[in-house]
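Next up: the structures, one after another.
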Structure 1
Amino acid sequence: MLILARDEVVAALLGLMVELRGFTPRFLGIDETPEDAFASDSFAAVVIDCDHPLWGDRFLTACRGASARPILFSPFRIHTEVKDLANRYGASSFTLPTDTDTFGKLLEA
């Protein structure tokens with residue numbers, strides 16, 4: 001499960017939640033692009049902060065080309081705002097804080 005978060009603490013928290021659901025978290029390396037990650041690994045889903053600088057059409061194209069399901073999140077925006085954005089792009093979404101069951105269901109969908 002690839003995780004792209006603007007904040008390292010949020011990324012670490014999501015990584016722990018991914019591990020609790022039996023998946024292996026993966027983060028981009030220094031100077032690694034999502035395209036690089038998709039070329040070297042396969043992902044069922046990618047969890048990305050909707051305010052991350054890499055979020056956008058290019059990311060979605062790479063994500064879908066790799067058959068990875070985008071899951072948008074935000075630690076700052078309200079739920080309806082993130083859900084509306086996700087719906088526009090055909091993605092799943094959640095906001096923080098979230099519980100492990102809700103998050104797990106998104107990962108396993």
Structure 2
Amino acid sequence: MTAFRVFLVVCLLAIVTYTSVTIATHGFNLFPIFFGDMAEMGWPGQFNLDFLTLLLLSGLWVTWRHQFSASGWMLGLLAVFGGMLFLSIYLLVNSYKTGGDLKALLVGQRA
């Protein structure tokens with residue numbers, strides 16, 4: 001579990017650093033670029049579509065983990081729009097809440 005937690009912290013730091021530089025250079029204008037690449041039907045758009053479906057799966061998993069409760073839906077939306085920035089923090093916090101129990105981390109209260 002320690003290696004997994006270190007991985008999450010490294011991911012979080014990398015995303016925060018990269019995102020900060022990107023925002024400083026290009027601003028917050030993400031959506032036109034993201035969906036514009038998809039509309040062009042090239043490899044950047046294919047990657048964005050793949051990434052979008054991964055974000056949707058992440059949001060669905062978080063919502064399911066919280067048994068489709070109101071808070072689960074809010075956390076699921078955060079997962080979709082927050083990506084790894086959200087998911088790294090979410091998994092890190094829950095890895096401690098579950099005492100490092102991987103089954104409880106993955107399935108939540110169902111464990």
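We did not get these values from a lab; they are worked out from the coordinates using the rules stated. This structure is a prediction, so every number in the text was calculated from the model and none was measured. Cβ atoms are built from the backbone, for glycine too; each structure is taken alone.
If Cα Rg over 2.2 N^0.38 Å is calculated from each of 1, 2, which structure is the one that comes out at 0.96?
Values: 1: 0.96; 2: 1.19.
Traced to structure 1.
Matching task: 1.9 is the computed value of distance in nm of label points 7 Å out along Cα→Cβ at positions 41 and 89. Pick the structure from 1, 2. Each step should come with its number before you reach the end.
On the way: 1: 1.9; 2: 3.9.
Attributed to the structure labelled 1.
Which structure, out of 1, 2, was relative contact order in percent (Cα under 8 Å, 6 or more apart) calculated from, if the result is 24?
Working: 1: 24; 2: 28.
Source structure: 1.
Looking at structures 1, 2, which one was helix-only ellipticity at 222 nm (-39500 (n - 2.57) for each DSSP H run of 4 or more, over all residues; to 500) calculated from, given that it came out as -28000? Let's see the in-between values first.
On the way: 1: -13000; 2: -28000.
Considering all the candidates, the number was obtained from 2.
Here FRET efficiency 1/(1 + (r/R0)^6) of positions 25 and 97 (r between Cβ atoms, R0 = 25 Å, to 0.05) was calculated and came to 0.90; which of the structures 1, 2 was it taken from?
Working: 1: 0.90; 2: 0.10.
The read-out comes from structure 1.
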